[in-house]
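Peer 1: Pasting the structures in now, so scroll down.
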Structure I
Amino acid sequence: METKHTPDYSGGGLLNLMSSLIQARGGRGEHPPLAGLALDDLTRATNLVLLVVDGLGADWLARHAPDGLLSRARWGAISSVFPSTTASAIPTFLTGLSPLQHGLTGWFTYFGELGSVMAVLPGRPRYGGVSYRAAGIDPRRLFPHRSIFDRIGTRGIAVSPRFIAYSDFNRAHLGRGEVRPFESLPEMFQQTLRVLRPRRHWGRSSATPERRYLYLYWPELDRIGHEHGMEGAAALAHLAEIEQALEAFLSAAAGTDTVLLVCADHGQIDTRPEDVIDLTQHPNLVECLTLPLCGEPRAAWATVRADSARRFEDYCAGELGDMVELIPSRQVIADGLLGPGPAHPRIRDRVGDYCLLPRARHVLRQTLPFEEPHIHVGVHGGLSESELRVPLCLFEL
């Protein structure tokens with residue numbers, strides 16, 4: 001059984017890394033910088049590149065590739081945010097804000113202003129339908145956070161998978177950042193090299209190199225982990241592919257005066273069928289809810305009927321007490337699990353009344369009447385070390 005940990009927002013986490021990067025590119029960070037990371041070295045570099053490998057946990061990397069390229073360049077392990085999930089961590093990467101500030105609290109988030117539980121990243125209501133813009137919603141008004149690309153003083157480029165590069169969510173969070181889409185792992189690095197080694201026009205002076213910030217996102221390891229598990233052969237084979245492509249990129253980019261940081265949004269743990277808490281087996285709990293569970297299978301937000309709070313608490317303590325920890329959402333905020341403020345004006349909508357934190361490797365599953373059961377082997381979102389700790393690797397080129 002893994003011990004529960006808490007995210008670090010005071011100097012040892014993703015929030016602090018982003019504050020350092022913002023400062024290194026001429027902006028003002030709202031939060032403390034990452035303790036121990038030399039800000040001067042980042043500031044002096046012509047190119048500052050952040051590669052986020054979705055699902056790459058620090059301990060998983062240390063166990064499976066202790067002598068690999070990434071482990072040899074490991075600066076340390078840092079904390080993700082809570083919930084430890086893409087839908088909460090990526091907005092932190094893109095804004096430099098904590099989950100308490102940006103208000104995105106899991107894959108499914110209740111937007112009271114829309115009266116709907118939304119799948120945040122694709123931008124669709126849980127019951128189905130079209131994305132924000134096609135439904136007549138301006139995502140820039142729905143997500144008014146200031147992009148990191150608007151907070152820095154240099155040129156900014158997002159190198160993104162083509163299937164999300166021009167999504168409503170991406171457009172709302174990239175500000176004036178440029179987009180370079182790609183289809184494959186090699187093409188991601190090729191697009192990056194085109195920025196680091198631009199073609200020079202005849203007669204153009206290169207006496208003062210243009211300073212840049214590049215954000216790269218690679219999602220495939222997370223997908224493999226969900227489908228096959230992180231301890232399976234497919235995930236290990238893909239890690240080898242990542243390191244091979246990265247090694248080729250490092251060679252090609254040598255001499256470009258670049259600092260490359262490799263990090264992740266979260267780690268994963270593998271689950272078994274017996275770890276699933278299926279709410280079809282707990283109708284008395286479901287009757288207490290006014291909304292479907294939001295958030296993540298490893299960190300779910302419950303909005304409860306006003307007259308059912310005690311019944312809900314008693315049921316969780318009695319029937320689920322060995323498998324789930326129940327925390328009032330106001331306590332989650334007060335304890336700082338979502339990070340420092342100021343709080344998003346709709347944060348109480350977004351976290352409901354209670355947080356359900358499955359213990360050990362348990363997950364919560366609620367399948368709505370029109371949904372097919374969606375089974376993941378690798379999961380994340382909780383407060384275990386495997387989910388919360390991510391590596392930070394540093395390369396100087």
Structure II
Amino acid sequence: MQRWIIHVDMDAFYAAVEQRDNPDLRGCPVIIGGIGTRGVVSTASYEARKFGVHSAMSSIEARRRCPQGIFLPPNHEKYSKVSQEILKIFADFSPMVEPLSLDEAFLDVTGMEGLFSDPADIAAKIKERIKAELGLTASAGVGPNKFLAKLASDMRKPDGLMVICPEQVATVLSDLPVTRLWGVGQTTAQTLNKLGLTTIRQVAQADPEILAKHCGQLGYVIHQLANGQDDRPVITEWQPKSIGKENTFAVDVSSREDLKTELWALVEKIGWRLRRQGLSGRTITVKIRFASFRTITRSRTLAVAANLDETIYHIAEEIITNLTLNEGVRLLGVTVSGLVAFGGQMSLFDQGDEKTLAVAKAVDNLKERFGEGAVTRGRALIARQQ
């Protein structure tokens with residue numbers, strides 16, 4: 001049986017949601033993120049992209065390129081709710097759905113011909129449902145595997161639909177640059193270019209042993225992809241490997257106590273997300289980027305997995321206490337990894353006493369009912385106001 005995968009990617013998702021909800025923003029260059037002088041762009045509308053603005057660009061550069069841009073802070077709670085509505089639509093077309101992020105997912109529609117005329121028809125109907133029910137556009141790619149499906153969706157944005165059939169693979173891939181292969185970033189591309197390989201066709205024809213010699217195990221992977229081969233399954237039960245949060249400060253933080261206050265604000269968000277997803281973690285990592293852009297990470301692994309704010313903060317605070325701070329801090333981040341499911345029984349996995357557990361559950365209930373920003377601890381509130 002021929003395998004068919006659909007990749008659906010929302011078009012400028014965050015910006016599109018804001019334009020949908022505020023008619024005054026339609027047709028305007030909307031930029032999500034990039035607030036302040038040290039922020040970075042999260043998403044840019046297609047009107048802003050015409051000026052060269054793109055995700056991960058610094059706010060300073062985005063403002064230079066698009067001074068008329070409308071900069072908005074991201075509303076993750078709103079985007080998450082819209083994402084859940086999108087997933088409900090996907091579920092009507094296939095039980096095999098693998099979300100990659102809030103705005104994209106893979107669907108395995110192999111064997112669905114009895115319900116729909118062909119995979120392209122399924123993709124078209126998904127796009128129609130998203131537009132009719134949510135007022136948003138999506139691009140879809142259809143192919144015999146994940147790599148080709150995602151490549152197809154990227155090639156017809158925005159609001160596009162492209163199908164790559166097995167017999168078309170060699171023709172479609174032939175003259176594309178090597179950077180269109182998954183895993184090939186700037187460094188790997190430079191390595192391939194030095195070998196005289198600039199197109200996917202050339203990588204497909206290369207000796208995989210030579211590729212591996214210069215690119216490690218990735219060499220074998222990109223050789224397979226260049227030949228249109230990708231046997232990765234669509235994974236329906238996905239669990240994150242880590243949950244973290246970081247903040248780039250508008251002004252460098254020099255005081256250790258101020259840094260600890262900012263630390264609590266991050267930990268509070270991480271703990272809430274861990275508990276909401278039924279997870280605890282054993283490894284706590286603190287990331288610090290200094291004013292000189294020197295970046296360090298320090299980790300500690302616990303004997304028992306944790307998800308309470310107090311426990312995570314205690315470990316992260318110890319890490320900061322033991323650091324030498326000879327210059328201001330530009331960025332602070334915390335990540336919890338080594339995740340395990342805790343099944344709703346926090347006391348089995350955390351070191352909190354009954355009072356701490358009761359407070360955490362009460363705060364979580366309020367957040368679940370009124371939103372993540374509805375309630376916060378005093379120290380985190382100080383951080384938000386600074």
Structure III
Amino acid sequence: MRLLEDIIVVDFSQFLSGPSASLRLADMGAQVIKIEKPGIGDICRELYVSDVMIEGESTIFHAINRNKKSYVADLKNPDDLVKIKELLRRADVMMHNFRPGVMERIGLDYNTVKELNPQIVYAEITGYGNEGPWKDLPGQDLLLQAASGITWLSNNKQEGPTPMGVAVVDILAGTHLAQGILAALYSRIVSNKGALVQVSMLESILDFQFEVLTCYYNDGNALPQRSEVNSGHAYIAAPYGIYQTQEGFIALAMGSIPVLGELLGCAPLQAFTDNTEWFSKRDEIKTILSAHLLTNTAAHWLAILEKADIWCAPVLNYDELMQEEGYKALNMETVVKTTNGLEITTTRCPIRIDGKIITSERGAPVLGEHNAEIDNQFGLVQPVTKLANI
């Protein structure tokens with residue numbers, strides 16, 4: 001399903017945030033041309049985050065660059081820059097995630113590119129925005145988590161700040177950029193004009209916390225307080241959290257404490273009939289509940305709670321998740337094949353259109369794999385003196 005067929009995206013971004021946005025556009029059928037440095041390419045090719053490599057490159061690179069084309073160009077080389085500018089004349093979207101000022105120095109800033117192509121959607125991700133004292137700081141996921149306050153929302157109260165174990169800021173910023181690009185492309189149909197789409201990683205992770213930040217803004221700037229035990233959410237009453245049992249763990253969301261006490265056979269919980277106490281005394285409630293749940297297994301408790309339609313779930317690791325029919329029914333895994341024929345299992349695009357999943361069989365490109373193809377497609381092989389005046 002190629003919803004964005006005929007949309008040409010020229011993507012200068014590297015590593016995760018920008019490439020995650022262009023991944024989604026590529027999944028939906030756009031032709032994504034990934035501009036890479038000669039000899040090195042995207043830093044993600046070699047910046048390993050684990051000891052798992054595929055064809056000598058990072059697993060992350062392969063996961064986030066499927067269905068894209070690689071075009072090697074030296075942006076400091078005048079001839080290569082002429083080719084890139086000619087390519088941008090024909091593009092629908094240009095993307096990058098460099099720090100403020102980098103594209104201006106190269107000569108590919110928004111105003112310059114807009115002169116080449118007034119209809120282009122120019123999209124950029126920065127770490128902290130283009131203004132203010134933080135604008136030149138490195139936009140790295142862990143650092144943004146640390147600066148945004150989000151590390152004080154996970155774990156128990158007595159524990160230190162705890163980051164999320166996934167590149168949440170990168171992926172959120174990429175998601176927001178893709179949303180902005182799609183909105184600008186739609187607007188272009190009516191206005192026949194391009195647009196500048198800007199996302200900062202800091203704004204993305206702050207937006208991700210809109211629920212808790214709105215509480216902070218409107219509660220006299222009182223800081224969120226994690227519960228002492230089984231913390232799951234700083235602003236939600238007991239029993240919200242994850243609990244250990246005699247065998248395994250279970251997650252409990254919102255619910256009536258007396259009802260929970262009756263179902264579990266825990267008499268002390270039935271005394272908390274005043275629902276305001278479910279927050280004011282949540283540590284006391286959670287301590288009682290956690291001790292009681294240790295008397296039997298997760299399977300035992302879940303059988304009782306699920307039958308009563310209590311919001312609960314088993315806590316699964318990846319091995320356990322893969323065995324569940326609920327996971328298998330989603331067909332979330334897809335297999336892509338590299339140019340060298342290696343098959344790689346990864347996750348598919350999570351969007352369904354008319355009940356159909358969106359898949360792609362083409363893996364991440366070899367560095368510079370598509371130079372000749374793109375030169376021919378856009379007429380970039382001719383001498384630069386014969387190209388349109390730039």
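Peer 1: Between structures I, II, III, where is distance in nm of label points 7 Å out along Cα→Cβ at positions 152 and 184 highest?
Peer 2: Sorting by distance in nm of label points 7 Å out along Cα→Cβ at positions 152 and 184 in descending order puts III first.
Peer 1: Could you tell me which structure in I, II, III was used to calculate relative contact order in percent (Cα under 8 Å, 6 or more apart) as 28? Kindly include the intermediate steps, with their values, before the conclusion.
Peer 2: Numbers: I: 28; II: 13; III: 17.
Corresponding structure: I.
Peer 1: Hey, another quick one. When FRET efficiency 1/(1 + (r/R0)^6) of positions 104 and 328 (r between Cβ atoms, R0 = 35 Å, to 0.05) is compared over structures I, II, III, which one is greatest?
Peer 2: Greatest value across I, II, III: structure I.
Peer 1: Next question. Supply the structure label, taken from I, II, III, corresponding to semi-axes √(5λ) of the Cα gyration tensor in Å with the calculated value 37, 23, 19.
Peer 2: Working: I: 37, 23, 19; II: 38, 26, 24; III: 48, 24, 18.
Answer by label: I.
Peer 1: Moving on to the next point. One of I, II, III was used to compute mean count of other Cβ atoms within 10 Å over residues 56-63, and the answer was 22.2. Which one was it?
Peer 2: On the way: I: 22.2; II: 17.0; III: 19.5.
The read-out comes from structure I.
Only the coordinates and a few stated rules stand behind these numbers; no lab work does. Worth saying up front: this structure is predicted, and the values here are computed from it rather than measured. Cβ atoms are built from the backbone, for glycine too; each structure is taken alone.
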